[in-house]
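Every number in this text was worked out from the coordinates using simple rules, so none of it is lab data. Model, not experiment: these values are computed from the prediction. Cβ atoms are built from the backbone, for glycine too; each structure is taken alone.
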Structure I
Amino acid sequence: MYQGPIKSLVWKLKFLGVVDIARVAAKIMYQCLRLPKVNAIVPVPLHSKRFGQRGYNQAQLISSALGELTHTPVANILTRQIHDKSQVEKTSRVQRTKFLKNQFAVHPNYHNKPLPKSVLLIDDVVTTGTTLLACAQVLKRSGVKQIHIATLAHGY
């Protein structure tokens, strides 16, 4: 659940720049979840403007640390195409679904390349699941056969 120490960890990672927390998050996920064997780990992407503001993508940092622990390559297959306000302000599933329509696409680096057959999609927190669903739909349409999902926390 997204409360207590986990909420504090995510907040510090996401908004205060304490990037070492990504390794802690990956260890927690590695030890507490039954992670499937996959061909690649795929982080949920940030828009380039948000990346520029923050300087990093917390899902990417968690994915990289998890990739080291599981000996699984990280593939930045997805890109976020539209920059808008944070989803934190969009509370309903309907608002989030509308916001995320056409948000994600396959990154140009992966055009005309075969994608992994199975992936583990990583994000820090899942609230309504719409971000992960939007990402999974793009991966599925692009030929990924199995999509597994893991997050550090859920809910608000």
Structure II
Amino acid sequence: MGQVRAVTQRSIAATAAQVLDALGDYKAVRPQVLPAQYTDYTLVEGGSGAGTIASWRLHATEKRVRDVRATVTAPAPGTLVETDANSSLVITWTVEPEGADASRATVEAVWTGATGIGGFFERTFAPKGMNRIHDELLAKLAAHVESR
């Protein structure tokens, strides 16, 4: 089994604090910026940053759907980590300043992939699909914070 990794970045015309606050708002903002591949989003506990627990279904492909129950931690300034209780999936969000009124948001999704030929195809194609999903989420996040 190999580790599969997908990384997506976006520059956003808002301060790092504004972006991180919006990203960590699992109650109001997160449901607004999730792309169609995220369904059945439910806030289980908390709602703001570390300590939050949320669940959703992630439709990576038409046939590949993950039931995610994510616990959020903030191990470092500018970072939120969503760890799935149902799989090896870990999604790390990092927001860094990029000038006075701009920032760079990075999302990294890592999980343990399948073995054999299925694992080869997963390592080859899954990161591209996950990057498309997260690129759309970051675009919606950018539109949200840039409109304020």
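Some notes on this structure:
- log10 I(q)/I(0) by the Debye sum over Cα atoms at q = 0.21 Å⁻¹, for residues 79-126 alone derived as -0.93 - corresponding label from I, II: I
- Comparison of I, II - label where Rg/Rh (Cα atoms, Kirkwood Rh) is highest: II
- Ranked by relative contact order in percent (Cα under 8 Å, 6 or more apart), structures I, II are topped by II, which has the highest value.
- At a computed -9500 (helix-only ellipticity at 222 nm (-39500 (n - 2.57) for each DSSP H run of 4 or more, over all residues; to 500)), which of I, II: II
- When distance in nm of label points 7 Å out along Cα→Cβ at positions 47 and 111 is computed across structures I, II, the figure 2.1 traces back to I.
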